[in-house]
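The structures come next, written out as structure tokens.
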Structure 1
Amino acid sequence: MTHQILVSDGLSDDGIALLKTGGEVTVNSKITADELLAALPEYDALVVRSRTKVNAKVIAAGSKLKVIGRAGVGVDNIDVAAAVAKGVIVVNSPLAASVSVAEHTLGLMLALARLIPAADASMKQEKWEKSAFMGVELNGKTLGLLGLGRIGAETAKRAAALGMTVIAYDPYLNDEQIRARGADSVSFDEAIAQSDYISLHLPLTADTKSMIGSAQFARMKKGARLICAARGGVVDEEALKVALDSGQVAGAALDVFAAEPPPAGSIAAHPKVIATPHVGAQTHEAQSRAGLMIAEEVLAALNGRELRWRVMSNE
């Protein structure tokens, strides 16, 4: 029997081609929630990115559904518990975008340090305001990484090459593992208090929601800078606005937001914030890898082969 596979978000051509070697593939990257519910009973596999919301109702509608594949790392748009309870396998491709997101993190950090977006905007207005854009160096500064998984480790490597001192907090790694990934191990409070730049590399869970709020901003060095290309919601955006307005935080660079796209007047519009539209993984290389890796995992699940990246929880 031929496997029926539905791809409901954009996927690389390489990934689509590989999926077609193992089944009949339907691609509908603009499918609505109602259309998905109506169509899903015909499919053995569903492949998504972040746009499609795979809630318990969607999973229940998949009477033939065997596997849900997330092309990327985060699975917060999938009700993993509902899938596991129904016997549906959930897989992702966690290695695909590590380098791309780490490079974007460094790009945000450099843009923040040297006021690059504001300087560019000034030039586009045919102004020459050299004295208005006094920046700071990254060399000799302390970078605090909250979370030292694959992306955090890639970020640490690149920051060290720029002459930064890298410290990290990760409750799932011991001191030796953190040192092996290129950082000095510190507590959460020490990372907050000692860092000139703080970069977040955490999933959004019940424990991490609004983890960086008013209390944490108050304990930061005055003039610290915050970077987040992980998940929106980890930062309390209202508290960040207060910290930016007071000067406690000199600036922030955000690729992710509590609501995406963020509403008018959100933290993205703040003059001390550099904002990008969740593009950390948006490179040709990362998208090609994500497509191929998730296609391999989905086909392995459909054919009962060993899985590399089975997801059992949203935590």
Structure 2
Amino acid sequence: MHGLGECQAGEPRPPAQVARELVDRQDAHRAIVVSAAGLGAAGLIELAIAALSGSVGLLSDALHNLADVSTSLVVFLGLRVSRRPATSSHPFGWERAEDVAGLGVALAIWVSAAFAGYLSVHKLFIHGSTTDVGWGIAAAGIGVIANQVVARYKLRVGRRIQSATLVADAQHSWLDALSSAGAMIGLLGVAVGWSWADAVAGLLVTGFICHVGYEVTSELVRHLMDAVEPRVVEAATSAATQVDGVTHAHVRARWMGRTLLVEVEGFVAPATTVGAAEATGRAVEAAVRGAVPEARVVRWTPRSLD
């Protein structure tokens, strides 16, 4: 067999892929800016009404929404850093910056949970009063609508461009919609004479925050630890072994930010020439991309059977 080699890291990417990534980043930046503006406006309205009414549930929700503005900044910086090209010291590029930024999102969720829980317990025991309930309910309704709209928007963009960080941020916004709904329920309880309802609603919201915080953190840690769904490896292996000339294959996969890298070690006949191995590799790449649409990079390494 004539010295078969493997595709080297850092080789030029197809222009179409580069153009696609540029469009993806622009869409991600737009989603972050629009979402931050919407949540910032909703949070300021809730904060003003919370100061007027003394609702601890609404205050917690307002601070949570305003924290999302700073969280969006963290995500934006992660996306910007991930644009840096590959270098000799970072041959795979900087796309993991998005995952690191995602940990910032998770941290914001846990801080929000701790703060909301503290405020709720405090009011439950001191029995503080709540006034202007009608305005509070209206403000909480604005929070629900704003968070639902931005959550759906970011989730749609995040799934399309395969950004775990943007999907995590969308889940955070979905959580905030539940938080706003919880604040509204508490205020409705106060309206019917249950003075303790505002504090209890705050504790329920804290439980939702912790649940989503766990899910978001777990997913991001899996990403950072190179975990992939087993079906990705199974589908890529099946596709590679169906290519003529490939006896069997060993497949590994990992996420690099939004890039799913699939490495295929394919075993071919000892007499296979370099040219034939390269042609087989191109066929394997096409087959793997067809079986695993989310794969952005497929690396082929031919191996001799002997």
Structure 3
Amino acid sequence: MSHVVHPSQTPIGWIGTGVMGLSMCGHLLQAGYPVTLYTRTKAKAQALIARGAAWADSPRAVAAQSTVIVTMVGFPRDVREVYWGPEGILSGATPGSILIDMTTTEPALSQELAAAASAKGLHAIDAPVSGGDIGAKNATLSIMAGGNRETIESLRPLLEHLGKKIVYQGGPGAGQHAKLCNQIVIAGTMVGVCESLLYGFAAGLDLAQMLESIRGGAAACWTLENLAPKILQRNFDPGFFVEHFIKDMGIALDEANRMHLTLPGLALVHALYQRVQALGHGRSGTHALMLALEELSRTARAAPAPGQSS
């Protein structure tokens, strides 16, 4: 591929305006790209339409008007419907177009999409992201790219409006494997952060002061910095949905099984998150893991708001 995307010359198609997709698409509008979008609930796209995005009635219609089509949906079944459905992208995209799936999904599905796209004269890459709603809003996401290297390099000017770190991981599906590595680390980190708060509360510490100390030492991490304060405030609003994290961990466990790996830490955290979902918090943020741990310890409120006596 010789061409490089350019704001005034590259029509963008965008599908999926959820917690992260809304902000991400907004950055491309801000950069001057003409955007045509579709999402299952049109009301969620109104803010982008008000800013100049054009609405299309189906993924197929988006694809027909775009040379780069980005998808940011929820589950593998959504990816399959958006691309292969009767009104899907593959039935409407014109040869030479580039398909960027930024959904975290099964590596095999990304490989299948790359093959289906190639058969139609299209280019497909998998480019899942990490950074949650904060990274999406601030355009500081980490983007893990799999597929043809030349295609990915041609997209770099566009991707740089979405993230600060764009790393080529390998062929089709490699971006998804890298994202699953990311999710495995987050799973272990999240249970560590929540158990730390639970222990600190039981020990009678001022949790805000405890966090002030440990966030400056070897325990420092994104989760401790961004999500531990929300737990103290009992604010479980989603930056990333529990139900999507359960999906990601399930994919990672399936892939581990296929590769004859045993990941007991991931299996444990996956089971704990299934309990969070059973408690009615599938659409809460991933830091709602605290709720399942509190239940196990029969501690009704392990993390009081800052300033409250424990």
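Readers should treat all values here as calculations from the given coordinates under stated rules, not as data from a laboratory. Everything numeric in this text was worked out from a predicted model, so none of it was measured. Cβ atoms are built from the backbone, for glycine too; each structure is taken alone.
Assuming 2.2 is distance in nm of label points 7 Å out along Cα→Cβ at positions 65 and 81 as calculated from a single structure, say which of 1, 2, 3 it is. If you can, show how the numbers build up before the last one.
Details: 1: 1.6; 2: 3.0; 3: 2.2.
Going through each structure in turn, the value belongs to 3.
If mean count of other Cβ atoms within 10 Å over residues 89-96 comes out at 15.6 when worked out from the coordinates, which of 1, 2, 3 was used?
Details: 1: 22.6; 2: 15.6; 3: 18.1.
Clearly, the read-out refers to 2.
Work out which structure the value -24500 belongs to, where helix-only ellipticity at 222 nm (-39500 (n - 2.57) for each DSSP H run of 4 or more, over all residues; to 500) was derived from one of 1, 2, 3.
Numbers: 1: -10500; 2: -24500; 3: -14500.
Matching structure: 2.
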